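What follows draws every value from the coordinates through simple rules; no lab data is involved. Because the structure is predicted, anything quoted here is derived from the model rather than measured. Cβ atoms are built from the backbone, for glycine too; each structure is taken alone.
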Structure 1
Amino acid sequence: MPKDSLNGRYDILFEPMKIGPKLAKNRFYQVPHCNGGGYRDPSAVAEMRRTKAEGGWGVIFTEQTEIHPSSEITPFIEQHLWEDKDIPALAAMAEAMKSHGALAGIQLAYSGINGPNLYSREVPLAVSGGPILTFTSDPVQARTMDREDIRDLRRWFRHAFRRSQSAGFDLICLYGAHGFGILQHFLSRATNHRTDEYGGSLENRSRFLREIIEDAREETKGEMAISLRLSLHEGGAFGFSNAEVRDFIQMHGDLPDIWDLAHGTWEECSGTSRFKGEGAQEDLVRGIRALTSKPVVGVGRFTSADAMMRQITSGVLDFIGAARPSIADPFLPNKIKEGRFDDIRECIGCNICVSGDMTGGISRCTQNTAFMEEWRKGWHPERSRPKGVSDSVLIVGAGPTGLEAALQAAKRGYQVTLAEATKILGGRVAQERNLPGLSAWGRVADYRIGQLAPLQNAEIYRDSHLTAEDILALGAQHVAIATGASWRRDVVARFHLHPIETDPDMPIFTPNDLMSGGGPTGGKVVLYDDDHFYMGSVLAELLVQQGCDVDFVTPAVKVAEWTENTLEQSAIMRRLLEKGVAVHNSKALMSIATTEVTIGCTWTGRQTGLGTDAVVMVTSRRPNDALYHALKSRSNDLKRAGIETVRLIGDAAAPGPIAWATYAGRRFAEELDTDDDHGDTPRFRREIAALAPGPSRLP
């Protein structure tokens, strides 16, 4: 019986809500979000959105959809709506979104000063010309738009409105947030230096936006709802501040059909859980609802039904906006409606989903292993395929890989035995959750342990250190070795491929030592980071908490440079400086003596000494694969024991982020009893670009 449906505690979240000419079935609003698929993987993106429709979302949006080739953001792979031939793929997406009663929305974007046009090679156009403002500092400048350019842009938007309607969308989102859209560029004095009727006063800077919305209503005959997505606050002396946002909304309260409000930069809006808590934007949005008669949607990585309720009942928001929580659990609305709170797969705020867009790859999710694999592999976040012909599975190691493998195999119907060598389930996340800012990491283990607990066909054994002989004696048909990895105690990683001269009298520690409660508790410490993700900076914080003076040494030009892809690198740098950590960029450890280390410039080779009492190595990890190799060397014994397959999975095969580990567990379970062509063909579906007729010559 649903736990809360009887008293109607959350009924307000499921009230139908008007958005202009459209009616949303509830208040759950999946705001536009990237996914790494865009124009390259339209079927994968459509099926991902269909899954959210099935999960109960009332409004579902596409990601950024570029309306014209004079403004595109290669290398990022977004959607295109440049011409009529782009309509069919988007129509399939709109159909998928509406398949379970949701409203289908499309986010239309013209990037202006953010669009380097590396693919189209068109000259970029901007409200006010200048260097392209991108993540990668492209050496390109945009030309200032003249009045004819503005007329052209209005026409291009009209084409996009018509095409969006033809594709079957219900709502249009005009993108003017995160500093990325030309609508914000007109509104902001930081990017609008014009002296004509489109510049100067707030009324003038609002002119283009008013014209565009009027054009949208005229082109679609008022049949589509119009959403306006704005930044809540743009920093800097000339930024479109929260005060100006409020002035703008008060002046134009009825302009769009719904106000979609998000924090300033993408980093501020979608900060990781290490730096941003649930509902972190409330102070910026509170009170705006009173300035307009139209509904307001906002975001805040909402995963708690009670937090959502408070946003509505206190009058802060009308709709609960979500991107990352809708990725982690596409069925979040249905689970709340049915009172299945223990089944909610909570977002941990790691931003691995964002990294898919930032790297031009396909997005993934640490919690939802099916994300972006719904079409490519036929995986579903809630439903499992029936098991194959065999029956029993043994999984050794209950870290994120082992827990996911056990859960998915058991859900398929296999008899699963999960053996963990320690008393604590969770592996690496059981340790990492105790580090500064990483408590949300624990949800990875908690969710899977909770889901495994009621399953009658899954047995978990703690404190069970299995040997090859033990596994042979158990005789499960399929064995997965998910024994994780351990951090190295030397410099071997990216810069150094071999160890360096090291005095044995220097105390050297690894992340495993610190996470187990060991390591320095005072004095001077050199932390050497050649990993470049979050671990080095988190441990630097921990060392400061433990009374250490920390020198952070890294061969990279930035601290934690890969976290650019998770939108937290600048926050990490600020945190370390605020904590008093001394940062040594572009420096590598060259030798380690008794009381000092020698660091060398990665550019010039110039070396200097750095006194220290201890060294913490955050370099690379060694897979714990000895058990696997012991089993594989006994092929005849495996056959006699009835063991059909032995797989090495997760960090034990190739160490990576936690999302790679949970994915590996899902893949193991999904591929049980399937044909194996030994990698001769891809294990996923993909779309191939068709050859166009040609050759042709453009005039």
Structure 2
Amino acid sequence: MMLKNINNVTLVSGILLASLTIVSCNNKPKVDDSAPKNTGINLADLDTTVDPGTDFYEFTNGNWLKNNPVPASESRWGSFNELREANAAIIKKVLDESAADANAKAGSNRKKIGDFFASGMDSLKLNTDGNKPLNAELKAIDAIADLKGITAKVADMQAHFNFALFAIFAEQDMKNSARVLPYIYQGGLSLPDRDYYLKTDDASAKIRAQYTEHISKMLVLAGEEEKNAQNTAFKILELETALAKASMSRVEMRNPEKTYNLRTIDEMQKLAPSIDWNTHLTTLGVKNPSELVTNNPAFLSTVSTMLKQMPLADWKGYLKWRTVRAAAPYLSDDFRNEDFKFNEGVLSGATEMKERWKLVQETIDEMMGEALGEVYCEKAFTPETKKRMMELVANLGSSFRDRIKQLDWMSEVTKEQALTKLGTIMNKIGYPDKWRDYSALEISRDSYYANVQNASAFEFKRIMKKIGQPVDRTEWGISPPTVNAYYNPSMNEIVFPAGILQPPFFNPNADDAVNYGGIGAVIGHEMTHGFDDEGRQFDAQGNLKSWWTSEDSAKFMVKANMLVDQYNQFTVNDSLKVNGQLTLGENIADLGGLTIAYYAYQKSLEGKSAPEKIDGFTGDQRFFLGWATVWRANIRPEAAAQRIITDPHSPTKYRCNGIVSNMPEFHKAFNVKPGSPLFRDEKSRASIW
């Protein structure tokens, strides 16, 4: 994945040209090098009644899919979820022990995470308090008397990561990666995407009706009279629909040149005069604001017009809703249940709320992730794992270099630039070398919602302080227990937290073939993001700058469009088409990642044959089985429909089958013949990196 934030916008944050040295955790169990190797594949998960050339995803995962239905509390269940569950169990033990530790030092991370956890687990107090934690905020909104009061409240909400109207962050200037600027993005929507407001089909209309009912119920819980709440709900839908109409699509937002609009504060004032931009930015911690970047100037102009024209009462209703919506997961059970019923039930298909401890743990990981991560790594990440990962990353980088040198469609001048960029990619593995300082964050057992607000304000303030300061090249964008990885184009870095460096992605005792097909392909995936349709527009220093010849760019797009056409043909829920343009970057990264990993695996054999068959599979077959295992997942229809609109990743079945169908190495490994569904002849195969 490329690291994403709200509204599918790429996060950017610096450049470093050397590999990061990470302090090793102490007292770790060592990998037993004498232990017998295994495939890392559970043969019971396979469905060998399926022909690999017909559906490799089902062949590899068929029985697992049958035996692992989506739990009632989830909308999707797969390899990522299984590993997250295992990590959560480790973290829960840490949180339980911290909450029970009467001797925890005041102000320490252990004390803070323990108190945070205890406040979230105190259901009796949460239910007794009801809507009281919101009273002061809602009364303040009621007291707003003019437009200036509306925009001041918007700033206050944004300072707590509640992005009413638009989102704001501190990020590297995409065209000058050595500096950090304020970035402003379209936002303010409460449904997952603008299409939920604009599509006219029956399913979308039904969701909008359920949405207004949901708003009304939540406002009643917050103290509004039912009739007023119903009227307000319709006004909110009308307001958000206007914002949706002014919003760019997710495909449009994948164009970094289109979304890079540098403006001075004076220019912003002319563009959107209903907001005092100097005051707004200063309030949010920007000292002496002079310029910023916005992804959609026309959206902000529309917001400004709406602020001037729409009744004050409508704006106050909208701000109340955004306040209640953001607070609901951290309040009493009636708020939590209604929030779950719509967001996880209607939109995603879950039928049962997660256990309270899981939700609280997820909140703490989101807001104090490095405090948790430090303890997590002491228990779950070994120096041996880091060493193996460094070796794999080096091997994948070497394979990628070889592939670039051998490309027959790219000129030598562009190859030289590509090799320079590849050679400067920074690798971050496991966890940061410098842990984040939470000493200024106030946490107590008095109020879970207050803790969330304090933690949100602390993090927002930390981020905005980066403006005007040297880029912090050691910063991580996700916490160490996270089961994911990312590429950041402005940093030109790939990041692999400790959380993902476990089976089925990475198994220190497994056969190399499976590890190359699993974590090796993930490494290659992230490397390839630097050269996908978005990432290729950034140079080695992380600047949005053309380094391709026009001829090579044209050739690249011809090859990329083959993937667009292929993925446009795939369907989910029998009728919904995959958006090949939205998913192009991830599909390029999947194809490049698996290809690079395959040749890295071959290179690791040093000209020798792969080890003899293990569990009846050759080395090449084990490699592809490792790939398919990573993507196994069951998903509810509601969640699948939402992801088709919002997710830049293709459905997992097509991440597996769509990619291997383009690889003659897969055809050879499993004797896939012409006429098989997963066979493509040379002319119809997509091949880029």
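Results, tabulated for the structure shown:
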{"read-out": "Comparison of 1, 2 - label where relative contact order in percent (Cα under 8 Å, 6 or more apart) is highest", "value": "2"}
{"read-out": "Structure responsible for -15500, with helix-only ellipticity at 222 nm (-39500 (n - 2.57) for each DSSP H run of 4 or more, over all residues; to 500) calculated and labels 1, 2 on offer", "value": "2"}
{"read-out": "Per mean projected area of the Cα convex hull in nm², the highest-valued of structures 1, 2", "value": "1"}
{"read-out": "Test item: mean count of other Cβ atoms within 10 Å over residues 113-120 calculated as 21.5, pick one of 1, 2", "value": "1"}
{"read-out": "Among 1, 2, structure where FRET efficiency 1/(1 + (r/R0)^6) of positions 393 and 449 (r between Cβ atoms, R0 = 35 Å, to 0.05) as derived comes to 1.00", "value": "1"}
{"read-out": "Entry that produces 5.6 once distance in nm of label points 7 Å out along Cα→Cβ at positions 121 and 513 is calculated, selected from 1, 2", "value": "1"}
